[in-house]
Structure P
Amino acid sequence: MVMRIHPVRESEASGAIPPPRSGTSIAFEQAWSAIHKDGLVPDKAELRPERFAPFLRTAYLVELHDEPERRILFRIAGEAIRNALDIDLRGRNYIDFVPEPHRETSGISMNLMFAPRPCGRWVRKEVVHRDGFRQILDLTQFPVSDRASGHRLVIGIVEGFGEDSVHAPDGGFRFDQLDREHFIDIGAGLP
């Protein structure tokens with residue numbers, strides 16, 4: 001099945017062409033698509049690490065909340081993410097790593113992944129380290145429900161952390177938005 005990806009705030013008529021996704025991003029989408037689902041969004045109970053084995057080092061799982069102080073809580077962050085940032089993100093709020101002027105609205109659009117037309121999301125960000133070192137990251141994300149708790153979860157992968165980087169991470173960084181985000185049609189259309 002071919003999934004379409006479109007910019008959030010631009011229609012097909014605008015002529016805007018989204019940037020290409022990598023083969024890894026598409027393979028991650030296929031792994032997510034293979035999860036058993038009752039509907040379009042799988043339950044957390046159906047997530048199996050072996051299904052995502054090629055992605056575990058760069059995978060993350062976040063829990064979404066409406067309150068800004070808990071808006072996007074990291075539950076899991078793979079080894080490559082922890083090593084690249086020199087921090088264990090579990091239990092941390094993504095919003096704490098966003099520049100102050102963007103904190104009020106950052107991450108809100110992730111809720112569209114659970115709207116009446118659930119969808120995936122692909123976004124390009126830049127991580128800026130305390131020493132000024134910059135890395136461009138591509139994030140591929142898909143919705144997961146936690147029916148037992150009622151929480152909305154997002155499973156994703158990050159691409160762009162260089163293993164051979166000369167940069168020595170020190171736990172000080174921020175995430176900056178580079179492009180508009182793009183939604184991925186998972187069978188319900190796009191928001």
Structure Q
Amino acid sequence: MSFPSEFAVYVGRVREFTPRDWAVYVGWVGLMLGLVLATGGFLLIGHSNGVQFPQAAWCVPLGALVFAASIAIDTIGHRTIYKSEIAGAEGLVHGITIACGVASSVLLCAAYSHRDSLWVPAMILTVLSFIYSLVDEAFHWHRYVKQHSDRVEMWSHVGILFGHGTMMVGWWAWFFGGYAGVSETLMRWP
């Protein structure tokens with residue numbers, strides 16, 4: 001089967017969603033789109049008011065957008081054809097990865113005001129989210145080799161890792177640069 005055909009079949013499985021699948025899907029993808037809109041909106045408001053941000057700051061919403069698009073695809077398979085495969089240990093790894101990733105993002109935001117006390121736990125949670133992402137990749141590759149995964153799921157994980165990496169490395173670069181542009185944007189907030 002060609003990759004475009006395989007992609008169409010994969011995405012078409014969204015028709016198999018139960019109401020609970022839709023709730024999980026909208027909640028997870030919506031959370032990430034909210035991060036895109038919140039960080040991108042903040043930067044655009046500042047930019048429209050003459051604030052200069054470092055290039056790394058723009059990696060946050062751009063990386064989050066790639067991440068959100070990739071999980072929008074990946075989650076279709078997770079909620080349908082691979083649901084039973086993921087229900088055990090792999091599902092636990094997903095939960096740990098998400099908890100660490102969300103907590104690291106929240107702490108990075110809070111570290112603007114509480115830099116000294118929050119940057120260490122934020123960094124540890126960021127590293128843990130990447131470690132558990134790599135553990136998740138081991139599960140995916142094992143399933144792929146055993147023919148319990150497909151190319152669409154595997155490529156969506158490339159997007160997930162690229163998007164998450166771009167977002168978080170950009171965010172940390174912005175943080176270590178003193179969150180340049182944040183105070184100016186907050187002073188000019190509409």
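Rule-based calculations on the coordinates, nothing more; no lab input. Everything quoted here is computed from the prediction, not taken from an experiment. Cβ atoms are built from the backbone, for glycine too; each structure is taken alone.
Points worth noting:
- Test item: P(r) over Cα pairs in 10 Å bins from 0, in percent calculated as 9, 37, 39, 14, 1, pick one of P, Q: P
- Origin of the derived value 0.80 (FRET efficiency 1/(1 + (r/R0)^6) of positions 44 and 92 (r between Cβ atoms, R0 = 25 Å, to 0.05); candidates P, Q): P
- Identity of the structure behind 17.1 (criterion: mean count of other Cβ atoms within 10 Å over residues 68-75, calculated), options P, Q: P
- If helix-only ellipticity at 222 nm (-39500 (n - 2.57) for each DSSP H run of 4 or more, over all residues; to 500) is computed and equals -27500, the structure in P, Q: Q
- For the set P, Q, ranking by relative contact order in percent (Cα under 8 Å, 6 or more apart) places Q highest.
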